[in-house]
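We did not get these values from a lab; they are worked out from the coordinates using the rules stated. No experiment lies behind these values; they were computed from the predicted model shown. Cβ atoms are built from the backbone, for glycine too; each structure is taken alone.
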Structure 1
Amino acid sequence: MPMTLQQLAQRIDATLDGDGSITVTGCAPIDRAGPGEVAFLANQKYARFLPTTRAAAVVVSPDVTCPPQLARLICDDPYYGFRNAVVALHGFRPHSKPLDKPTGSDCLISPAASVHPQATIAEGAILHPHAVVEAHASVGRDSILYPGAYVGPHARVGESCILYPNAVVYDRCVLGNRVTLHANTVVGHDGFGYATHEGIHHKIPQTGIVVIEDDVELGAGCAVERAAIGETRVGQGTKFADLISIGHGTTIGRGCLFVSLVGVSGSVEVGDYVVLGGQVGVTGHIKIGDGVQAAGKTAIASDIEPGRKVAGQPAVDLDQAKRNALAGRDLYDLVKRVRQLERELRHLREQSATDDATSA
C-alpha cells in the first residue's frame, strides 16, 4: 500500500526527520533498498551502508545520524518500528479460498475436504481440498485448514488458527486461539517411550495429550510429542523456527524463542522467555529457569538457573565458554608445543642425570 513518509511515520509512531511528501511503496534491506523503499538500522555493523543507501528513509534510533538527503524515521526500538512499517506497506500473507465451490452457510468448506458428521466447524472457517476433520473434533471461528491438514478425533482447534499444508493435530490435542502450524508440523504424535525387557523394546502407550496455548507459532517440520501420562504444553506466545523436536511430558513457558534444530528431551521444565539458539540439545528431566539464553549448539545436561546465559558442551556460563573456545582454536599447535616442551624437559633431566653421575 503506497503512502507518504509522513503517513508512514504516523502509522508506526515514529518521528520524521526529512521530506514527508516522498512516496514509499515497500521495505528492503539497507544495502539493497531503492528510492521508493524504507530500510532500517538496528545493528551497528550495517551503519557503513548509510552513506550509500538509495533508500527513501531509514528507521533508526534517536542517536543515529544520517546523510542530509536520507530521511529518518526515529523510533526507540527501530527493529520493531521496521516491523510495523512492513505491516503497513506489505501486510500479512493473504489466505486463499478453495477454488472449487465451497459448501456451508457460514464457513467455506471445499467439497473435497473430509469433515465427519460429528465434527464442529465454526463460522468463518475455511477448509481447503483434502483437509480432514475427524469425529468430535472442533475447528474454531475464522480458522484455516490448508490442503492435507488433519485434525484428529476429539481434537480442538481454536479461533483464527492457521494449519498450513500437511500440518497434523492428533486425537484429543488442543490448540488455543491464533495458533499457526506451518507445513508438515505435527502436534501430538506418540512420545518416544519404550520399556526394554529381555532385549526387546516394548512400547509404552502414550495416553496424554499436547496443549498449545494462544498465539504460538510453530515453524515447518516441527514435532511436539504427546505425553505418556498427562500433557505436553507449549506456553502462550512462544515461537519456534523449523525442525524442532519437543519430547513427551515437557512444559515450555510463555514467550520462548527456539531457533531451528533445537531438540528438547522428555519431562523438561522450560521457564518463560527462554531463548535457545540453533542446534541446542536439552537432556531429559531437568529444569531451565526463566530468561535463560543458550547459544547455538549448547548441550544442556543439568538444571540452569533463571537468567543465565550459557554456551558450550556441556553448558557453562557464556563468558567461560568464549574463553574455552579461544583457548581451543589451535589445539594441534598446542599439542606440538607441549610435545616439544616434554622433549626438552626429558633432555634436561637426562643431562642432569649425566652431570650428577660425572660429579660422583
Structure 2
Amino acid sequence: MNLIAELEKLVSDLSGDLSKVASLVMLDDLQTVYLGRKGKLAGLMGRLPEVASAERPAFGKAANAAKEQMGGMFEERRKSYQAAAADRDLARFDPSLPGRMPGRGALHPITLVMEEICHILNNLGFETISGPEVETDFNNFQALNFPLDHPARDMQDTLFINEGIVMRTHTSPMQVRAMLEKKKPPLAVIAPGKVYRRDSDLTHSPMFHQIEGLLVDEKVSLAHLRGTLTFFLRELFGPEVKVRFRPSFFPFTEPSLEVDMSCILCRGTGAREVGRGRKEPCRVCKSSGWLEILGSGMVHPAVFTAVGFSPECSGFAFGLGVERVAMLKYGIDDLRMFFENDLRFLKQFS
C-alpha cells in the first residue's frame, strides 16, 4: 500500500473512532493520537524519504488535505459536544427564580470614621491638606521643638530611612509644611493620614492613622481650643458626652493639654449593666468613667520661629488617633481586626 492510500485509510479510521467518543476528554485524547507531535499523521509524514522524488509534491498535498480534513472532523465533533452541554445547562435554568445579587463593597471602618471626623472639622472652617509619609527630620522633629535627645527619636520608636529621613511618626509635620507654605496667618488646617512607629500589640500597630489640626490667627486663646474640641467631640460621640482637659506636655505646644471624654459605654459611671440589675466594672475606661481621646495645646513659640512666623502669633493644635476613635464608636477591643481584612468583620460596616 502506498503512503497516499495510507493517508486515505487514516481518515477513514478516524471517522470510525470518532463515533466511539463519549466525552470531550476522550475527544482530546483521540486528537493527540491522530494529530499530536508523535501521532499517526506525524508518523506517515516521517516516512517521506520513502516516496520517490517525483511523487513527493503529490504526497505533501495529500497530507495537508488529510490534516485539514481531520482537524475539521475534530472541530465539528467538539462543537456538537459544546452545543449539547449548553442545551443541558439551559434545561436546568429556571427563569422564574430570583436573580443573585452581586456582592457590594463598602468603605473600611477606618475610612468611615476619618471621613466623619474631617466632615465635622471642615464644617468648622478647617481645610483638609495632605503630605508625604516619608519626612525629613526637620519637619518631623526639629521644627516641632523636639530636642536631639528626645526619646521619640530613638530607634525603638522611629522608623529611620537613613540619617535625616524618617517614616513620619505623627501627622504634625503637616503643621510645619502648611505654615512654611502659607508664610503668615490666618491658617486653619487638618491633616489626616498614615503614620508609622515600631510598635505592635492589641492596642498599637506599626502603621496607623492620625488627624492633626492647626489654627493660627490673632489672639487665639485656650478658650477657643476648649470650645472647638468640646463641640467636635459632642458632634462625633453625641451631645451627652462630657469633656475635661488635663495639663500635659508636648514639645510643640505650651501649655499642653490631654483631652478626656466621659466613657460612652458606661456613660461615665465606671460600671456597666449586665442584666437583672447587676453591674460590673467597665473594662473600657477601667472604672474611671473617663477615656483619654486626644492631645492638644497652644502652639509653642519655638515652632513659629522655626517656620518663619512671628513668635507673637497665637494658635492651637490637636491630634487624635483614628483607630482609637473607631474602636470606641464600634466597640472593638482589638486594633488588629482593622487590618486583617476578614470579610466577616468588614461586612458589618457595609
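Out of 1, 2, choose the structure whose coordinates give helix-only ellipticity at 222 nm (-39500 (n - 2.57) for each DSSP H run of 4 or more, over all residues; to 500) equal to -5000 when calculated.
Attributed to the structure labelled 1.
Of the structures labelled 1, 2, which one yields 0.80 when FRET efficiency 1/(1 + (r/R0)^6) of positions 48 and 240 (r between Cβ atoms, R0 = 41 Å, to 0.05) is computed from its coordinates?
1
Hey, Cα extents along the principal axes in Å, for residues 16-95 alone derived from one of 1, 2 reads 65, 19, 18; which structure? Kindly include the intermediate steps, with their values, before the conclusion.
Details: 1: 39, 24, 22; 2: 65, 19, 18.
It must be structure 2, since only it matches.
A value of 1.00 was derived for FRET efficiency 1/(1 + (r/R0)^6) of positions 80 and 216 (r between Cβ atoms, R0 = 41 Å, to 0.05); which structure in 1, 2 was it taken from?
Source structure for this number: 1.
So if we calculate distance in nm of label points 7 Å out along Cα→Cβ at positions 256 and 328 for every structure here (1, 2), which label has the highest result?
Structure 1 comes out on top.
A value of 21.0 was derived for mean count of other Cβ atoms within 10 Å over residues 176-183; which structure in 1, 2 was it taken from?
1
Going by distance in nm of label points 7 Å out along Cα→Cβ at positions 304 and 320, which of structures 1, 2 comes out largest?
Largest one: structure 2.
Taking distance in nm of label points 7 Å out along Cα→Cβ at positions 40 and 296 as the criterion, which structure among 1, 2 has the greatest value?
2
Using FRET efficiency 1/(1 + (r/R0)^6) of positions 144 and 280 (r between Cβ atoms, R0 = 35 Å, to 0.05), single out the structure from 1, 2 with the greatest value.
For this comparison of FRET efficiency 1/(1 + (r/R0)^6) of positions 144 and 280 (r between Cβ atoms, R0 = 35 Å, to 0.05), the top structure is 1.
A value of 8.0 was computed for distance in nm of label points 7 Å out along Cα→Cβ at positions 32 and 224; which of 1, 2 is the source structure?
Details: 1: 3.2; 2: 8.0.
Source structure for this number: 2.
Have a look at 1, 2 and say which one yields 15 for relative contact order in percent (Cα under 8 Å, 6 or more apart), as calculated.
Working through the options, I get structure 2.
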